[in-house]
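Please find the structures below.
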Structure 1
Amino acid sequence: MTSAVKVTDLVKKYGKMEAVKGISFTVEKGEIFGLIGPNGAGKTTTLRVLSTLLQIDGGTVTILNLDCKENSNEVRKFISYLPEDAGAYKNLTGKSYLQFIANFFDSKHKDTYMKKGIEIADLGDRINDRVDTYSKGMMRRLLVGRALMINPRLAILDEPTSGLDVINAQEIRRIIKDTTKDGTAVLLSSHNMLEVEYLCDRIALISAGHIVETGQPKELMKKYNSANIEEVFTKVVS
């Protein structure tokens, strides 16, 4: 496989504090890769660096053969980022919000993007209601639709099913898996270890700014004699 993402010795500082301490990993095209760790481990910082929202302090990040630091504007054309704390314009309807976002990417395909976003969000007639009337779960579905409707070559998803009930979460996971069939790479973070085990082809466990383990979920469960990834996580990170 050809790498969609290559992170080499990445360092990110906030003042004198190193949040990310020389980590390295790759994400292949068509792969779902999980970056997993406790709060404060450096997950979100890493996702923000790859999303071009934060500058690199050391090392290199290459996305689709483009240097993330030198070619950030070009990289943004091919990626989509869904933060854990993302929101939408509350005075717009769900449909208007998707239309507004679609206009930023490609005016020729904006209607196609919006249609796909509506299908992913699957809000029925509520897509025509104002966003400020949505529940947390409805908002999350809308935002996942926004993130995936543009057919990104790299989707960066932070807690993609946050706030969703079991049925809606299962549907979003199916959509994420389907997204990779055309070669889209997915980099995600989640505190739901069952979700990680189900979705991810490979995972990296990060703790205190260091990656402490990488591998396929089944391989790691065997290596650490664990019944599930939650047990692996506890043994490796604690």
Structure 2
Amino acid sequence: MTEAREQIFDAMRKSLGRGVLDEDRRAALDARISGHARGLVPARDKVDHAGQVALFLEKLEAVSGTVSRVDSVEGVPGAVAEYLTNNNLPAAFRMAPDPTLDSIPWDSRPALDISRGATAGDDLTGLTTAFAAIAETGTLMLLSGPHGPTTLNFLPSTHVVVLFESQVTGAYEDAWDLLRALPDMPRTVNLITGPSRTGDIEQTIYLGAHGPLNLHVVLVARDPA
């Protein structure tokens, strides 16, 4: 620990009126932190996987998210093209440089104009994957990294997420367990529940205030081969 950090902690201890922790207290706190005790999980999350998928979709749509369901990755290009057309959006999007997305047969829809990488904010639509989906609240968990530029999650006005049914979990605790099992932790974890919204002005919900106006999930039944 650096001298500056120790000074900060010492000031905090003095303000709380206590000294340095003894070894027993420190060991107890270390055990609690490393143990990752699970919180109280709502009963609605304790269903089979098909029930979790159904609950995720219910919660997603309740917060103004939309969904397309396809059987396999072969159906993803058509679902994306249809969504863009139905919402009067250009047939163009900025895509995360994710190997999973590169394995999708985008050539089956040659009219789609696809660019790859982070966005500077001039792309109307961003397309990414997700690490997990949480049925409890219809929430997507996205991780930052070389294959997942965080700018794509927030700067385009429309965010399209390709998600596999196998990635749907029941409770937040399940998603965090999956994350902790990774060999390396990401710098950033984004939890996204529906399009961006605010109710600051007269308690009226306004979409797209601080991020995407639209959130669309393409839910794929089968994992890629």
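Each value in this text was obtained by applying a stated rule to the coordinates, not by laboratory testing. Keep in mind that this is a model prediction, so the values were computed, not measured. Cβ atoms are built from the backbone, for glycine too; each structure is taken alone.
Assorted remarks:
- FRET efficiency 1/(1 + (r/R0)^6) of positions 21 and 69 (r between Cβ atoms, R0 = 41 Å, to 0.05) - highest-scoring structure of 1, 2: 1
- Of the structures 1, 2, the one that 0.70 was derived from, the read-out being FRET efficiency 1/(1 + (r/R0)^6) of positions 133 and 173 (r between Cβ atoms, R0 = 30 Å, to 0.05): 1
- For mean projected area of the Cα convex hull in nm² computed as 13.0, the structure of 1, 2 it came from: 1
- Comparison of 1, 2 by Cα Rg over 2.2 N^0.38 Å, for residues 13-100 alone - largest value held by: 2
- FRET efficiency 1/(1 + (r/R0)^6) of positions 53 and 125 (r between Cβ atoms, R0 = 25 Å, to 0.05) derived as 0.50 - corresponding label from 1, 2: 2
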